[in-house]
1. Could you figure out which one of 1, 2 the value 12.2 for mean count of other Cβ atoms within 10 Å over residues 32-39 was computed from?
2. Just checking, which of 1, 2 has the largest value of FRET efficiency 1/(1 + (r/R0)^6) of positions 104 and 136 (r between Cβ atoms, R0 = 30 Å, to 0.05)?
3. Could you tell me which structure in 1, 2 was used to calculate helix-only ellipticity at 222 nm (-39500 (n - 2.57) for each DSSP H run of 4 or more, over all residues; to 500) as -20500?
4. State the single structure among 1, 2 that was used to calculate relative contact order in percent (Cα under 8 Å, 6 or more apart), giving 17.
5. Computing Cα extents along the principal axes in Å gives 40, 35, 32 for which of 1, 2?
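Bear in mind that the values in this text are calculations on the coordinates, not laboratory data. Since this is a predicted model, take the numbers as computed values, not measurements. Cβ atoms are built from the backbone, for glycine too; each structure is taken alone.
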Structure 1
Amino acid sequence: MKRVLIFGNSASGKSTLAKKLCSTEGLSHLDLDTLAWLPAVPPERKPLPESAAEIEAFIDANQAWVIEGCYADLLDVARPYSSEAIFMNLPVDVCIENARRRPWEPHKYSSRAAQDRNLSMLLNWIAEYPERTDTCSYPAHEALYERCYGKRRMITRNDELT
């Protein structure tokens, strides 16, 4: 049974690849953005044990799945159950261009205008990926990739998604 982790910078193609795998291989899909945050303004991360419990419930309820996101701490919860890891390691400039072309994400934003208002912050977040030291950073993803076992794949170009 296929159990795939997909991780990388924002706008690296994680959701695009996850949706493709779900469609072609009949996998269940968990986008970690849907459980990483409390419903608060300003945004605040949900306590790790709460998010971990939701991830474990998803894994228990689904035989074959793809879990995608940028949160290395949350991906580590699912890592022992995974059969495959895909690191979306695209250059920052490509991720920035992907973000600019990204369609509206209704599961994250109430409207396209709300998403566009957040674009400047997102572009800065993407640009800082190599230097940040948080759980969503390049160093955290590189370390996660090294901890993964089973099949591992690193994608470095948009055309590798097709």
Structure 2
Amino acid sequence: MSEPTTPIASSAHLAAGPGGALSEVEYGIILSGNAMQRWVVRCMIAAGAPRELNFTDALALHNLHSRQRPKRLADICFTLNIEDTHTVGYALRKLGKLDLVSSHKQGKETFFAATEVGSAICERYREIRQLCLVDALGDVHKDDKELQELARLLRTLSGLYDQAARAAASM
């Protein structure tokens, strides 16, 4: 298959001239981001989560299950790079009402943790992820080093976008 002569980008005006390759990357991030959100929600439902869970709910639950220790709202938002704490707070309240997350006060701070039911869903998610996604990825992509490099590049881009957002906000 030959290389495309015109960039595959969501906005032709951004793909023309300098920054064209970045526009292609951005379009790839948009497509993969939306596909990943769909995948995470569908996998959570297949793992036994209630159908009303959304992507942010799933991220919050997995974050709480990770390392099996209670976390504060600010810690979850920081780890997931979510600026709007209200959306994560809403997700935590929703997960609490579904008995997937518990909370306890420690001084002025509220700490959240995955319940046994929430953790069981996360573990079942891991099993389904292995069957449906990881095994399929292994069929087409064998080099973990490339994936690790891609992950590093995406984290670097995240920092650049955050800095650019701060610069744009100050204009």
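1. The read-out comes from structure 2.
2. 1
3. 2
4. Matching structure: 2.
5. Here the read-out was taken from 1.
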